[in-house]
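Listed next: structures, encoded as structure tokens.
What follows draws every value from the coordinates through simple rules; no lab data is involved. What you see is a predicted model; the values in this text were computed from it and never measured. Cβ atoms are built from the backbone, for glycine too; each structure is taken alone.
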Structure 1
Amino acid sequence: MHEEIELSIDSLAYGGNGVGRLNGFVVFVRRGLPGDTVKARITKVKRGFAEALATEVLAPSAHRVEAPCAHYPTCGGCRFQDLDYAVQVAAKEAQVRDAFVRIGGLPDPPLEPILSAASPFHYRNKMEYSFTQTPSGPALGFHKAGRWDEVLEIEKCWLTTDLGNAIRNAVRDWSREEGLVAYDQAEHTGYLRHLVFREGRNTGQVLVMLVTNTGEKFERDYFIETLRRFPEVKAIHWAINDGKAEVTNLPSTLLWGEDAIEEEILGLRFRVRPNAFLQTNTEMAEQLYALAIEYAGLTGTETVFDLYCGTGTIGIAMARNALTVWGVEISEESVACALENADLNGIGNAAFFAGNVGQSIEELVERAGSPDVVVVDPPRAGLAGKALKRTGALGASRIVYVSCNPTTLASDVKILRQEHGYELVKARAVDMFPHTPHVETVALLTRAATAQEPASA
């Protein structure tokens, strides 16, 4: 263990580590980029592969570029700012292809070309910062790469907008003027914990939420005044976290303004509260949803099931071209948002229910009849157990699968093919999160007419 080796990096594995080979033995190398020759320290050896950390780049890849951010690579927010963006995109497309081949059992998966991000920087509409104590007072930033207990102060983040950076720095200056103390995650002492910034990129509206330890140790009016200097700020919230876990998904108190802001996607308005789920890249969410709608092939006569519907974004966008849309989501808060969003857009043919997807499907069929199209947008673990089996058993002619994890997508597609008579017609990766290992994929599965007869009988 901890032995140092020299090896060449061939590609990027899903998850972001470089792939090298030592006498045919696979080594996953953190901070190794395709084309690099590195010195790496072995950190773990398992059956079939090893894990290592690049300690020195002996010969840099021709694909390496200068990272624009002064905080890279110490900050844990980005992984690949020093890798040419076109190479990042190609690597993500290759990862999706590899998952379908290796896990899905499809030797030649029907992949359409990946959709690159329209904006490789400044694309996030939501930022969650942690406070940290410095000699100058509290500061705001992100956890250092690989560290839960150390936060790196950020002066300019390249994932948010100029407005986002200005608001974060204004809150930092306010906290120092107030003489407040940042929370210490290791000692569980101090007061200021997090700052959540949400921006309607197509509406120009901003929501800010301060998260503190217990007690009101700040002057509300001065905090509100600090943020109201920015005319875009429409909602100011405050939440208390008295537990040890670092969470921001908390009940909040409205200090000033509206309880929610709005974002516009595909010409529809969506209300955004502090904890509501919304894709964090508005520009690419529009392309992702447009792709899902295209794959659904709606004509206006279909019953659509929107499983894991979140705040209803995809279902509401599809409702304009469907007969009815029925959404299910386990989070009651998200369902309340979905119902509100349907109302906000004058959508009368969409209904949303709170429930566990796997357990709710049979009840949904009793209420709505069998679906023609099923849209699923599950969490990273994919369609768990009952949800996968019952989704396949619905017998819908089309399943549109929106995935944030190509490995679970490939696994689920394999079962839908082998056990439920579906075929993967096409799939397309979408890069929502440049400079990170994450990639979204939209897949279309169809069921032959002969396979549908028992389900529709």
Structure 2
Amino acid sequence: MGHFCIGSYTRALLSGAQKGETQATFCPRLFAMLDPLVRNSISFDDTMGQILGCAQNLNTDWIRSARDMNPLKAERYFYQFVTPYLEPQKYSQMLLVLKEIIDADSMKNDIQLGRIASMTKHQFLEMTSIPLTQVLTDLFLYAVEHTENTDQKSYVKKITKKYCERYNDRKDELNTYEVEAVKPLESIAGSLRGKRFDSTFSMVYESSIGLPKPNHVRIYRLGLNEVQFVYKQLHAFVENSIGYYVLSRAQTKEMIDNEEEARIFPKAVRFLREQYEKYPEYVGETLPGLMIYSFLEKALKAPKLLNSMELQRPGFLTSSVHLLKLEGVEEPVFQVVYATSNVVGGLKEAISNGLERVAAIKKNQNIEHQLIEPSSLRLACTEEEAKAVRSMIFPNKMTVDFPKDAFGIFVGYTADLPDGTLMASDTEFALAVEEKLKNDIEANISFINDKILDLGLNAHSFYFYVLPFNNAEDDVKDVFKHVIGMEGGSI
């Protein structure tokens, strides 16, 4: 009598593994889905030997982990960390081995083997076109949860590393494919073009704000002359960037595809002038909005989904919405980053105002979330981008977890710079300025942390980008008026 269990299942996969894969390399990768610690466990090889020899059952923690696991998450894990180590030329033979094992098992024909696919024993045996990773994941979870692993030892031990070869002359009986949902989700491309960011903004200092979620606060500076910041490069950066901020991704892509990229800036200026007539205060926040958009795109690598102005209706506290794929995690994890800003003379006041704005965004979240509704995305993104974004931020078969809300905050303030006329060189002045800016941030880290806790916002990630000015409020208005040709107007 044959027997399907975790031992016979794992032996079948080993018989289809790539050349060079052994029990010691393949099995820790497979079982790490249940317990990540097995990758570095000295005793795991002995445990695996007992499992493959049907000398012991799996421990209850592993069984519980399989039972509680989101099957779509398990499927993605398999696609990234198990399937790549199987030999493609052996897929069909390996599946025929699994079919032989399950056919010989005494389980009933109508028993349900799948949590991802609705697949009974009979249906699996009848399959000739098989979604590879989906079926392998389903069978693994079933074997972990429902099978006795200390039965039919002699039968299981016959499934050796070369077992697949028995089916070489039948490999054309099956074909395999991957369902779209199993593929790791990739973020969309950034919208901001050009290389002026790094030549305009120099990062001076970075710190964590002491909260458990991913976070940072970074301070940057502009170029300096002998005594203060100079704005020539900032003017050029804004002129080259503002169109990508103000206009939708779909609009800019169409102009780029039609080799009409030169139209982006004048079209953005016309749009801003029209909006200024309707909402002068709202449009007056454009430059700070452009700043946080630029830092989120270039420094955080979080592409813009859309700017609230693109919807051409006031009332949003968020300036733009971005999509961030967190790095350093096995499963794709996304955050929807809501951008806001505050520019005022004092650094602490600007930080406080920015966080108060975030608290207001949270209170206003039913309105703010309209920025990522499908109807909004269709207006802002190309059809292909909108489809990709929906797969990342809406709970459906393609997604495992809802992305969490995060916040990007641009803080502009007036820096009290040291007196450059008293210093021996421009280098000495620049170093003194950077030391001053670093101290400005360090003096406010505890305040940021306390303010976030006081506002009940500590469940979120925060990404602060701080930029000092000579005279923050006046300079921001002057730069914006210069760029769109409204020096004589008031904002």
Structure 3
Amino acid sequence: MTESSPSAAALPSPLPTAEPNRGIFRPLLDAVRGVETDLTEAPLGRALLMLAVPMILEMVMESIFAMVDVFWVAHLGARAVAAVGLTESMMMIVYSLAMGVSIGAMALVARRIGEKNGDAAARTAVQGIWLGLLLALSIGVLGASFAPQLLGLMGADSEVVHTGSNFTRVMLGGNATVFLLFLINSVFRGAGNAAQAMRVLWLGNALNIALGPVFIFGVGPVPALGVTGAAVATTLGRGIAVLYQLSILRRGTSKLSVKRAHLRVDPRLMAAVLELSVSATGQMLISMTSYIALMRILSAFGSAPLAGYTIGFRIFMFAILPAFGLANAAATLVGQNLGAKRPDRAEASVWRASNVSAAFLCTVGVAFLVGAPWLVRLFTSEIEVARHAVSYLRIVSLGFPFYAYGMVVSQSFNGAGDTRTPTFINLLVFWALQIPLAWGLSHYTRFGAEGVFATLAFSFSIFAVVSVLAFRRGRWKRIHV
């Protein structure tokens, strides 16, 4: 939208519209195509489907890329893999910041779209992008300048520093591509254009997969860059995807279009995005640091439990992708329906998404309880590692009914612009409860490493109960953003 009334010819081309008499698979096709849907008016089931399906497909592609990338780098030897692992640990901070800013921008854009104020949504999106660029450039300058020293601080030996410094330099120096990819895709989701976000990520990751071996091993005139080539391929693929995102924003969609008038820096609006983002970033950092702490506790029991946990966690994360998609879909529905002054529909969206997620995760939980040995066998033949992986999957599956509600409700707080409540709950459960309990059960009972697994199931269940109780109080409905 523009500040004046454009002619019909100047309006952005509308998204495809739904057709009557659709078959059973047509709603899924509509979701992938991004058929125009008013998320504040459509039946809740259809609204959830339109958002959740593209989000799930996004995550599937991201998981495929992560596995392919590790596969190619593994051909370069242990030092290259170590450099990638240590750099990814540093990139977790970038991811946390990027996701925090993305949550703030998404909540504000969704609220403005729900109010049918596309002009304000576009201005909000631009201020989020400026904020992300400012943070990314600051990190990029420092990261590119001090890459060897940062690897050294992470514990890398001299050979790993020599092998991986340029990889780290490119990844940290080019982190703006990560920031903008996360951020602009969140803007698309907040506007209800989840299919557009899916297409962007598929493009970026497809380029990453194709370019990886080209830059790592050298093809034709392209020289072999080794592990540095993996960073070049990733940054280039994400950079092209970001350019595609920006072209979409410039061309516009039926709900969101960025014009020249929106590009002016607005400190007050940027501060509003930052205010929400600070708490959201806190959520990410709390989760990340608690994960690191659990890994440290688990490491005391040797490599077999660590390897078993790593395998089990990868299976777990892939299996619950649909639940993540439903949680993100609920967040967008909450934001847009609050903007449309329909808080009851916003709440109904959360319970519908939670119930569907619970049904799905209960099915997955039964599959883990029964089939864990067969699943683990696909990844390892080492008996001790497999034993721990099976134990992890069976123990965490006991908490799946709780996970469903905890994931959806936590994201729904963020969608409402109430980023402080889930941050406080994360702090209470994952720092004050989970870390001490994991240490106590693993070191002072006969459970050993399984005590850490049991803590995960218990703490996430408590997280879900506390989140639901806080959500039912309804304070999130009165948050003004």
Percent of Cα pairs over 45 Å apart - highest-scoring structure of 1, 2, 3 = 2
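Which structure, out of 1, 2, 3, was helix-only ellipticity at 222 nm (-39500 (n - 2.57) for each DSSP H run of 4 or more, over all residues; to 500) derived from, given a value of -26500?
Values: 1: -8500; 2: -13500; 3: -26500.
Traced to structure 3.
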For distance in nm of label points 7 Å out along Cα→Cβ at positions 96 and 408 computed as 1.8, the structure of 1, 2, 3 it came from = 1
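Out of 1, 2, 3, which structure matches 16 when relative contact order in percent (Cα under 8 Å, 6 or more apart) is calculated?
2
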